[in-house]
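K.L.:
Structures given as structure tokens follow.
No value in this document is a laboratory result; all are computed from the given coordinates. Only a predicted model underlies this, so the values are computations on that prediction, with no experimental measurement involved. Cβ atoms are built from the backbone, for glycine too; each structure is taken alone.
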Structure I
Amino acid sequence: MMVGEARRTHRDVSPLELFFDLVFVLAIGQLTHHLVEHLTWRGAAETLVALVAVCGVWAFTTFEVTLLDIEHTATRAVTITVMGLGLFMNAGIGHAFDDSPWLFVMPMLLALVGPAAYAAATAPTSRLRTHFVHVLIWFAVSAPFWVAGAALDPKWRLWCWAVAALIDLTGTWFAHPVPSGTTRTQQLPFDAEHMLERMRLFLIILLGETVLTLGRVIAAHHSDALTLVLAAGCFVALVCLWAAYFGRAERLVENHIAVTENPIRSVHIGINVIYGVVTGLVMFAAGSELVLAHIGDAQAGVGGVLMLAGPAIYLLSHAIYFRITTGTGWVARAVGAALLGMAAIAAYVLPAYVVVIMLVVILLVLAIHLNKDTNHEPISKPLLP
């Protein structure tokens, strides 16, 4: 079978899918706010657990809708239902770890299990239907920990939910294997270009929420000249993070998707990377808010660490993706991530303006390097079997 025969005809992203993604603007804002309000190791762990759940709902629903026909009435109904459930789940993040755990956990479980059962019954091939049965098995293992965490005293909730999140994340990373094996995805019909577009648009939404965070800080400190200058620096850094993917790198990914014999595998790697990208941008947004809101402090503190460590994780996630898929463009991103990581170690004791200067210089140099005009860079085949 030729590669082209293994694909469906490419379709554009529908307005309903765009509408669905907008629910997750709320999620990113809620995650950022939770981290800012709980600047402890426990608060960071709570934010990470909620982030895994949020990303899981988005990734699973998006993957499923790409496999199924969004124009079918049943698929549209599933998408709208998950969107509604996601609205309540995301709104519940702020109080999930104190007095309202069910508002978060019940919509999340329904948004995962319901569509999985639908896909197990309606996926276009027997192999894909089998895969979604495997997904349901993994959800059956993690769901009791989600329910138990909501039912138990809050001091135990994080531990139960951390186990549940780890199970869900492991299932996603390894494509939900069962003792009989994993579903073989070579040459399965899949609109990888459509899924790539969905991930692109989701990344824009993530970056857009960070813009909103900067806007809120500027509005609150509109008369402080230093705050405005450093906010401009954060905006430049954000543009550089955008350019790190939406410059030349996007073309590399598109070319790779066009020639790979296993488009589902390539998309699966991208879904895994999304978790790191979201983590990095939430950290950056929280760090920017903290640093700009306390610009007069002698030390940038935790906010400075987050402001640099977030982009480091963002770039490292991109480096991993390019290393595994195209085999190109990953070294510069890894170096940029390392430089930001080392700067983050010192950021706690440095003044805010020094932290912002380091952030802008590193990202600006990296963005310029990544977007240099090299017209015929080769596209490597995947490095993993």
Structure II
Amino acid sequence: MEKLKRAVKEIAYAQDQARLSKLHLSLIPFLSFASSLYGVVLSLRHALYRSGFFSKHRLPVPVISVGNLTWGGNGKTPMVEFVAKFLADYGISPLILTRGYAGGDEAKMLQRHLLGGPVKVGVGVNRMATANLFFEKYGYVDCRGSKFSEKTYLDQKMESHISSEKIGAAILDDGMQHWSLCRDLEIVMINGLMPWGNHKLLPLGPLREPLTALKRADVAVVHHADLVLEQKLKDIELVIQEIKESLPIFYTRMAPSYFSEVRNISIKVHLGAVHNAVVLCVSAIGSADAFVQVMEKIGPIYVDRFDFSDHHSFQIKDIHMMRERLRQLEDRFGCQPIVIVTEKDYDRDREILKHLHPFQVLVLCSEMQIISHKGCNEDTFKLLLKELLEE
């Protein structure tokens, strides 16, 4: 199954189909048929929502959707966390609504990062039902329009006594295709390293919707922009502007902060710990290339990689394969290599990763940052969020 997933992804992002292997070419007719069928179902679903056959629900608080048009690696979860902290800083207690897909690694990471603050994380496929459960438990307050401004400038001590527990906004994680909930703001995340692939719908290509869906967006964010050449960023901008010329475009990166120990996540290790070391990057995320490129910039003497499909849950057989690769690296370089995993991988499989002992396993902890580019920066992004919520 892992080989099949890898083959499908390689087809979706192939620059030249003529260079694909016989295995890849044999899969294309089946993927093409499935993609056509997916497109028909997608169009029918759109029509049913437009006609009112499927109803849309509105929550009693503003809803910010963070989504994407392609599979994995677009920076949705870091952006959800960024928006949640922004709202919390303004005295608004946000509720994150997430599906908890494939073991809930993203939800676990959000809960760990935001523990102890005013942000609440609701996990469940039915976002409306999940939201209602939290509203019943904590209450809610509508911060739209002037109320948002009042919350922004109210004395925080007074605010904490009034409605610190009441939910003032909802953040819809992976919400672009979740049409049953109305939203006040649509943020679409784009992977700068692999923006559109072959421009085909799933599963022949990476698109969950046609690119024309960008018309629904209020903000576009190009993630991993620091790892992309300026010309490629311009190409991405052109595609976006051809579809929606007025769409604001921002740029983000994942900035490494420190490492943590898998055996004790509270122990912080300086990034310099891997300088002149041999490392093996192990990941089951949507954009392994970005993870490896970031690690290469930190300064190891050699970086090897072990990639799995997004959300893959590590098994004992995977641990055996990792151990074999680590022994090969140890024999080659004459020193014990260090295993580096992402936070998502840690939160999904923290216990099984401990089976790599005595090899050291570190978790790369990073923070999403908005890059200043063409007059767009973190301040203008926050101002745009505030203005859109005040409408």
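K.L.:
If distance in nm of label points 7 Å out along Cα→Cβ at positions 50 and 330 is computed to be 6.1, which of I, II is the source? Can you show the working numbers first?
P.N.:
Working: I: 3.3; II: 6.1.
Answer by label: II.
K.L.:
Taking -13000 as the value of helix-only ellipticity at 222 nm (-39500 (n - 2.57) for each DSSP H run of 4 or more, over all residues; to 500) derived from one of the structures shown (I, II), identify that structure. Show your work: numbers first, answer last.
P.N.:
Working: I: -26500; II: -13000.
Considering all the candidates, the number was obtained from II.
K.L.:
For distance in nm of label points 7 Å out along Cα→Cβ at positions 106 and 130, find whichever of I, II sits highest and give me its label. Display every interim value, and only then the final one.
P.N.:
Details: I: 3.7; II: 1.0.
With respect to distance in nm of label points 7 Å out along Cα→Cβ at positions 106 and 130, the highest-scoring structure among I, II is I.
K.L.:
Looking at structures I, II, which one was percent of Cα pairs over 38 Å apart calculated from, given that it came out as 19? Kindly include the intermediate steps, with their values, before the conclusion.
P.N.:
On the way: I: 19; II: 22.
Matching structure: I.
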